[in-house]
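Once you scroll down, you'll see the structures, which are given as structure tokens.
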Structure P
Amino acid sequence: MSAAKAVVEPLYPTTGEPVSVNARRNRMGLWLCIASDVTGTVALLIAYSYLWSLNVNNKWAPPKDAWAADWLFWTIVAGAVIATVLMWAGYRRLVAGHTGAYRSLVTVASLVVLVTFALQIYQVCTFPFDITDGAYASATFWLAFGAIYHLSIVLFLVPAMVLRARAGRITPQNASHPRLVATWMTWVCIALALGAIFTSTMKASPNTLSPPFGTFRN
């Protein structure tokens with residue numbers, strides 16, 4: 001049975017290995033990348049919540065309580081979710097043998113990602129505060145920078161899935177790459193949603209007795 005499978009299973013074009021071997025290796029690499037990225041994202045969220053709860057020197061809030069608009073955070077999350085749903089739908093159409101439908105869905109996903117990325121850039125450029133205007137401003141900027149990093153990778157990968165399909169590198173028999181990209185996009189949706197939850201619900205610090213740092217007494 002295994003010998004017969006080895007004969008009929010298509011080979012990966014660049015390595016000459018069975019596509020299942022290449023897919024398994026790539027899948028392990030992706031999960032390691034996600035695990036590494038989770039640590040960085042969690043670190044940003046912990047820093048945000050720590051600064052929010054501590055409110056050192058009463059410097060958490062931005063000047064004039066100019067908080068970032070919640071709707072833009074959630075619009076960016078919605079864009080990422082729509083693109084991810086389209087990517088998963090395209091993958092399912094691909095493995096069912098509908099290559100044309102796959103290309104159409106992933107092309108639309110590429111456009112959605114492009115608009116979402118542009119919105120993220122717009123958000124950073126229009127924050128009602130500067131990165132030095134308190135702990136909230138700094139932490140929010142870094143969360144937005146993390147979102148730019150995540151979306152820039154998606155913006156590179158999704159159009160590449162269309163181009164590789166047109167070049168014949170992605171087929172119903174060799175469909176692992178779209179699945180891996182869709183998996184990465186799912187994690188990006190989670191990361192963006194966590195950032196939106198934190199920035200939407202953790203604004204004014206609950207600590208009204210903020211500890212003074214930077215002054216010393218004998």
Structure Q
Amino acid sequence: MYSALIMAAGQGLRSGLTFNKNLFPIKGKPMILYSVEQFLSDPDCQEVIVVTAKQDIDTFKLVLPAQTIIVSGGKSRQESVLSGLKIVKTEYVFIHDGARPNLKKAAIEKLKQALLLHEALSMATPVKDTLKICTNQEITKDIDRENTFCLQTPQVFPTKAILEAHILAKTNKHQYSDDTSIYLHELGKKVFIVDGYDDNIKATTLTDMKILEALI
């Protein structure tokens with residue numbers, strides 16, 4: 001039994017949108033609905049919590065199923081995750097980006113199975129491109145692609161532990177790019193990866209949204 005915590009406070013600045021990108025229509029349906037409905041259809045999911053910007057709450061109430069819990073987020077994704085974690089009632093929490101609407105049932109099932117072996121998990125795919133570190137547009141260092149992965153969501157954690165990690169990060173004024181980093185660095189606990197899906201892409205630009213329109 002778990003809770004789904006879906007992050008949906010993104011304003012879509014890199015896409016040029018003037019509204020919350022999670023409301024962008026994919027095949028005529030707001031993007032956020034795809035992942036919400038996927039989690040609601042899983043009998044092991046006890047609650048779906050959506051975290052969005054305060055000014056968007058009324059709009060989300062009109063769009064989302066009545067059983068969805070809607071929470072106001074903070075100024076950053078990290079603050080928003082903490083807001084949501086504070087009300088999670090189950091032992092485990094699946095943290096997911098609302099801007100990844102092409103979430104498949106198979107991904108959720110794969111994570112649930114992996115929880116039998118490990119308590120903290122993230123979907124991930126191997127890096128395909130050649131990666132370099134550049135300074136002032138000059139290539140300065142190679143990155144070994146052999147053991148480099150692109151992380152995706154959902155990411156799964158024991159609720160009490162990831163909440164503790166977020167509180168420590170806030171207390172210590174540490175900022176991280178994702179929840180696995182918070183869990184790893186604030187608690188020193190291990191996170192394991194589960195094979196992700198190439199089509200589980202995040203909608204960041206309008207090009208991404210056009211790709212999702214074709215995929216879903």
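We did not get these values from a lab; they are worked out from the coordinates using the rules stated. Small disclaimer: the values here were computed from a predicted structure and weren't measured. Cβ atoms are built from the backbone, for glycine too; each structure is taken alone.
What to note about this one:
- Distance in nm of label points 7 Å out along Cα→Cβ at positions 176 and 200 - highest-scoring structure of P, Q: P
- For 0.40 (FRET efficiency 1/(1 + (r/R0)^6) of positions 48 and 168 (r between Cβ atoms, R0 = 25 Å, to 0.05), calculated) the corresponding structure among P, Q: Q
- Once mean count of other Cβ atoms within 10 Å over residues 104-111 is computed for every structure in P, Q, the highest value turns out to be that of P.
- Origin of the derived value 81, 36, 22 (Cα extents along the principal axes in Å; candidates P, Q): P
- Among P, Q, structure where helix-only ellipticity at 222 nm (-39500 (n - 2.57) for each DSSP H run of 4 or more, over all residues; to 500) as derived comes to -25000: P
- The greatest value of relative contact order in percent (Cα under 8 Å, 6 or more apart) among structures P, Q is that of P.
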